[in-house]
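Visitor: In the part that follows, the structures are each spelled out as structure tokens.
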Structure 1
Amino acid sequence: MTPETKSQVTAAALILIGAVVVLYFLPSIVLAIGAYSPVLAFIVGAVLILGFFWIFWLRARYQRRK
């Protein structure tokens, strides 16, 4: 495995682990915020879920440039 491949695998693994942690705690976060404002809870939930795809999109753009 080349150093570049190791770097890519490590980055993907860290992103996936971060996403799993966020998705695991997402219901608790949204319910806690929802007690204050349901609209804000929706926005936070949507941003957290879309953030996962946004990070991979940014990473793909970076990889294409290299």
Structure 2
Amino acid sequence: MIIDIDENLCKGCEICSDFCPKGVLAASNVINSRGYHLPKAVKREKCTGCKLCELLCPELAILITKKT
């Protein structure tokens, strides 16, 4: 899976990491231009493509796509 996080839209709420059933996403030390800590894929290989993070993101900052 390709996990694309729009750094300019993310507000660091951590909903994506809190609700990921596989623990794919976690908070990082990277801060975006708005001053928020961005999530990062720490277990990318465990992503099943359920898109729960994409659906729950209030800022629409996450896009999950299948590798071709």
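Visitor: A value of -33000 was derived for helix-only ellipticity at 222 nm (-39500 (n - 2.57) for each DSSP H run of 4 or more, over all residues; to 500); which structure in 1, 2 was it taken from?
Guide: Traced to structure 1.
Visitor: While we're on this one: Thinking only about percent of Cα pairs over 17 Å apart, which of 1, 2 has the largest value? Could you put the intermediate results ahead of the total?
Guide: Details: 1: 52; 2: 31.
Sorting by percent of Cα pairs over 17 Å apart in descending order puts 1 first.
All of the numbers you see were taken from the coordinates with simple rules; none came from a lab. Being a predicted model, the structure only gives us computed values, none of them experimental.
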